[in-house]
Structure P
Amino acid sequence: MASLTATTLRVRPVGTTIDFCPVCRRERSFRFAEAQAHRYALVFDRGPIAHPHHELTCESCGAIMERAVEERPVTMTSAAANSPLAEPEVLPLVRQRIADWADMETRRRADKLHPDEREEMIRTAMLSFARLYDERPIERVHPMTRFTLTVVVAALMGGGAWAWLATGNRWLLVGGACAGVAISIGALVWIRSRCPRTRVRRWVAAALAPLDPTEAEVTAIKREMLTSRLKSGECIKPARMLKEIAHQRERLSLVKPKTDRAEPVGPQCQSYSS
């Protein structure tokens, strides 16, 4: 029975909102959506199986973050909620958090950031993308799409085999098999392009690059994730993360002589567009 069921993340666009982007390191406009995991039996929706969350996609760098639904109450009608111009109310607490983060970023650039604030920025940069590590590549593909692709591939391969047996022309079998394989590869590429997990390591490294954390600091946050039973704690490898951070710092030209403390910000975050 388990093979006939699947979990799918249903994402419903709501509109736009604002928040602090840890990759761009400033307040940005975000595409705003409601996301919730649903259980499907074959292609039939059996209902939600997890608490919903909000998914924010930065309109500048493309990074996707998770936020609690309580931060932006959605009380609009379905028609208004589907409008790209809809802007749900942002609670004052969230606005204060954005201002606090902008203030910390200003102090970071001036080398006046308190160690506790720096630790908090590192922690938040890693936790903002934690849920994406739990996501399976096929999780955002609707079961009907999966079913259709399976039927098409099976029909092409089965039809090629039947035609070969009926006519004795083996090229019909080869053609059907090649068409099925080509569609399967194309589907895998398409599924991979839709999955944020394939880009999450780059987003985390880009968010951490200006902070230049040590391996001990990354390991400490990793332990916190493991304690909280977050899959991201198992997926994050500190040594590999530091290599990606070094690569991102090189791309951002953050590695400069000590006499030059200026850091390019703003347009450089466009290089992370997906």
Structure Q
Amino acid sequence: MEHFLKFLSIAVPVAYIGTYVLYARLFRAEKEKDFLSSARFGMLVAILLHTSYLLVISAEYHRCPLATRAEGLLFAAWLLAIIHIVNERFTDGQSLGVFTLLPSVVGVASAALLWDNDAASGDFEHSRLLIFHIVLSLASYVAFSVATMLAVMYLIQHRRLKAKRFDTTYRKIPSLDTLDRLAAAWVLAGCIALVLGAALGWTWVRETNREGIGSSLLPIFAVLAIFVASVVTRKVAGWHGVRHMIIIVVGFGVLVVVSLFSFLKLHGFYS
């Protein structure tokens, strides 16, 4: 099994990189049919290998594959790939992959580099509350990341529309309305996942008497407040478009700062 894991640790990044190259060629192609089938087939191979990788890690070490930094990156990259596939269903087959697939490529490549430095068979606390807390927290971060990518794409598309620059980038990026709806949907999904994850985290902290850890996670509620504000202002005040996208980008910036702070303070806690 160890040899198969080693094979997958190489095959998964290679599959994603190859797929990303196909999506890049699709983005530049005048006729999408020339590369669309190849890109989608590459995506299918990559996601199947990736899923197999996570399942084999779980079977080999008899635990949820979230015990190390490498495994956390693998899981987050897998979620990003799934979201990429879902987004494609709502964008009329346009070549979003050159934007939305890149984080998955970076994630699996980083995991491969970290794998030998992490204790892949290290101890992991088998608490269902902790596991679901980590899964939901990662899912919320991934959803916010995707929403931010879509928001940035919206701002790019909006700027090109105002400048009347109807080039390849303009034609390949989905419409402003589609980007607005997708970004809002992933922000809402991220908020729900973060609230559920935080509730499970607080419950676990109380059950295990780790109050110091609980207080150090409080800054994440600042992130939640910003993203909830984006949902509320969109629904109540009708803040669609540029203002809505700016709130999302600001929220993600705060999320990055909070995550770096938490990593520096809690480094080594989950691994």
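Bear in mind that the values in this text are calculations on the coordinates, not laboratory data. If you're wondering where the values come from, they're calculated on a predicted model, not measured in any experiment. Cβ atoms are built from the backbone, for glycine too; each structure is taken alone.
FRET efficiency 1/(1 + (r/R0)^6) of positions 169 and 241 (r between Cβ atoms, R0 = 41 Å, to 0.05) computed as 1.00: which structure among P, Q? Don't jump to the answer; show the numbers that get you there.
Working: P: 0.15; Q: 1.00.
For FRET efficiency 1/(1 + (r/R0)^6) of positions 169 and 241 (r between Cβ atoms, R0 = 41 Å, to 0.05), the value 1.00 is produced by structure Q.
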query = One of P, Q was used to compute helix-only ellipticity at 222 nm (-39500 (n - 2.57) for each DSSP H run of 4 or more, over all residues; to 500), and the answer was -15500. Which one was it?
reply = P
